[in-house]
Structure 1
Amino acid sequence: MNLEASVKEWLKKAREDFDFASSILPDTTFFAQVCFHFQQSAEKYLKAYIIERDLEFKKIHDLRKLLKICEKANQLFSELTNECDFLSPFYIDTRYPVHWPSSVSQKETLAAQEAARKIKDFVEKLLKG
């Protein structure tokens, strides 16, 4: 797969996660699972940018670390720090049993959607330009 096709595939998967989570949000009580998909969307958007800019690709799920890689090519990514910090815990906390309460409210889920949307819009704007 060539570079352009790879970036397009990452963007497609990122959009699918975002659109899926957004589509079920109004009618679900599975907020943790929806937040997982918003986290995954953000992760895939950042990885699409990393691949497109030929930066160091790491098979990690930590959005803050991925963001730092993106910042090497564009310092404006630092504007997404709060969003990445907010979304990162939804990867682990929603996938594995943990020893602390991990309930997620609808309000938190809406905030996760907005954080993921900001990352989505930011990366899509950069990659179209």
Structure 2
Amino acid sequence: MNTPQLGLKCVKVVALAASDPARASHFYATTLGLEPALEAGQQVGFQLGDVILMLKDDWYGKPTSEPNPRITIECIDARATEAALREREVTISDPVERYDESYLVGSFLDSEGNKLWFCSDG
């Protein structure tokens, strides 16, 4: 059996819950001194090395001291990654969809039920 490559490259985005996005943005920009992360001229979060730290309001969940980040893995081709994951019988929790007209994004569940997101330029 010739199993297709997944094309996973690196962690691209970590998203954290923020009950007060303005306060959280101030903390990351002023207190931590992180530079804005821009996509198509719009700020989407803060740059932390090669990783984008995004702050998500209540639709994402409540902030907690327990580990809760949303991790997004950059891949070469999100549609090909989804197909390869399906072939390996991995549960696709969110099929690949276009996001902000620039990216293709989907998610899958690991063996423990943790959701991991993946994305590629679209």
Structure 3
Amino acid sequence: MAVVDEENSKYYIEQLRKNEEKVKEELKEIMKTFNSSEREVGIILLEKEKEKIKINPIIWVKTIDTLYYETACGSGSLATTVYKNYMEGIEILELEQPSGCSIKISLIKKQDYIQDAIVSGKIEEEE
């Protein structure tokens, strides 16, 4: 999972609205460069909305060569919090998911290292 900074995310989100297929191919090409043997890899595009950070997780499923927009992403939320901790020193972050619900991540650090993380939020069952 990779997190794209807010400025580049803004560009990709705007471009997705203009030419979705072209930008999806660009994002897939970026994901192909990830050194991973996993069946799926993803990119998190970040948006700032009214002092909240919204994540836009896009997952590439390699076996069927398809991009999928997630409605929520715990691992992406954790990756975003670790990124924000590294960039800005943030240790607790509430992230809005594409579904509109939020996931809160609290990092527990020991000296300069992340020792644990607590992930919390409302769980909803799909009908």
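Laboratory data are not the source of any read-out in this text; all were calculated from the coordinates shown. Since the model is a prediction, treat every value here as computed from it, not as a measurement. Cβ atoms are built from the backbone, for glycine too; each structure is taken alone.
Values for this structure:
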{"read-out": "Given 19 for relative contact order in percent (Cα under 8 Å, 6 or more apart), calculated: source structure among 1, 2, 3", "value": "3"}
{"read-out": "Origin of the derived value -3500 (helix-only ellipticity at 222 nm (-39500 (n - 2.57) for each DSSP H run of 4 or more, over all residues; to 500); candidates 1, 2, 3)", "value": "2"}
{"read-out": "Given 7.9 for mean projected area of the Cα convex hull in nm², calculated: source structure among 1, 2, 3", "value": "1"}
{"read-out": "If FRET efficiency 1/(1 + (r/R0)^6) of positions 32 and 88 (r between Cβ atoms, R0 = 25 Å, to 0.05) is computed and equals 0.05, the structure in 1, 2, 3", "value": "2"}
